[in-house]
Structures are given as structure tokens and as C-alpha cells.
Structure I
Amino acid sequence: MVWFSEIINSCIERCVDYISLEHTDQAKHIKDMAAGAVFIISIFAAIIGLYVFIPKLF
């Protein structure tokens with residue numbers, strides 16, 4: 001899931017760069033929201049990993 005979300009994030013960033021030739025606040029917000037989604041998915045992946053592996057360690 002994290003790799004897939006990172007690929008989607010990269011696609012969104014490239015599309016924004018392609019559409020908007022200037023550095024605007026809207027383009028920055030779009031890129032920040034896409035990066036935030038990757039961050040949230042990464043946190044959930046870490047929580048699931050801890051949930052799966054911590055009981056096996058103890």
C-alpha cells in the first residue's frame with residue numbers, strides 16, 4: 001500500500017508540475033495533501049506491522 005500510494009503521489013506531483021508552470025500556492029497545497037496521504041498510509045502500515053509482529057516477539 002505504501003509503495004502504491006508513493007507512486008500515486010509521484011504521479012500527482014508530476015501532473016501538477018505539467019499543468020502549472022509557475023510555483024503557486026494551490027500547486028503547493030495539492031502536493032502537500034498528496035504527501036500527507038502517503039504519510040498517513042505509512043503510519044497505518046507501521047501500526048499494522050507492530051500489531052502483527054509484537055505478539056510474536058513475546
Structure II
Amino acid sequence: MAVAKRRVDETTLDVYLSSFVWDAGVRRDTTRFLGAVSNQDTLEAAKSFPSFVRPVLIV
């Protein structure tokens with residue numbers, strides 16, 4: 001499953017996501033990166049949401 005503002009064709013999704021399926025190193029590195037993201041950074045960024053007046057897509 002993917003989240004996007006507009007529908008993405010299956011060929012494009014396959015290109016984007018195939019490395020996650022077939023490459024254990026990519027999965028490992030992605031897991032390490034996401035584990036290192038600080039909740040504090042996310043919470044700090046969220047404070048600015050009310051003053052942002054342009055459209056956004058939050059996942």
C-alpha cells in the first residue's frame with residue numbers, strides 16, 4: 001500500500017518499492033534511520049503547523 005495525493009501507477013510503485021522487497025541492506029538501513037529519528041524533532045516541527053497556511057499532506 002502507498003499513500004499519495006494522486007494515484008501512482010503500479011510500474012512506478014514497483015520501481016520505488018522493489019529495493020525494500022529484495023534488498024535486506026535497504027530494509028536494515030531504513031529501519032536504523034527511522035529508529036534514529038527523534039520524537040522531539042517531530043513534536044517541535046508540529047508546533048509550527050497552525051501557522052502554515054499552504055496545503056499539506058501528513059502521513
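Read-outs throughout are calculated quantities, based only on the coordinates presented, and are distinct from any laboratory measurement. The structure presented is a predicted model; accordingly, all values stated were derived computationally and were not measured. Cβ atoms are built from the backbone, for glycine too; each structure is taken alone.
Figures for the structure shown
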| item | result |
| --- | --- |
| Mean count of other Cβ atoms within 10 Å over residues 6-13 derived as 9.1 - corresponding label from I, II | II |
| When volume of the Cα convex hull per residue in Å³ is computed for each of I, II, the largest belongs to | II |
| For -17500 (helix-only ellipticity at 222 nm (-39500 (n - 2.57) for each DSSP H run of 4 or more, over all residues; to 500), calculated) the corresponding structure among I, II | II |
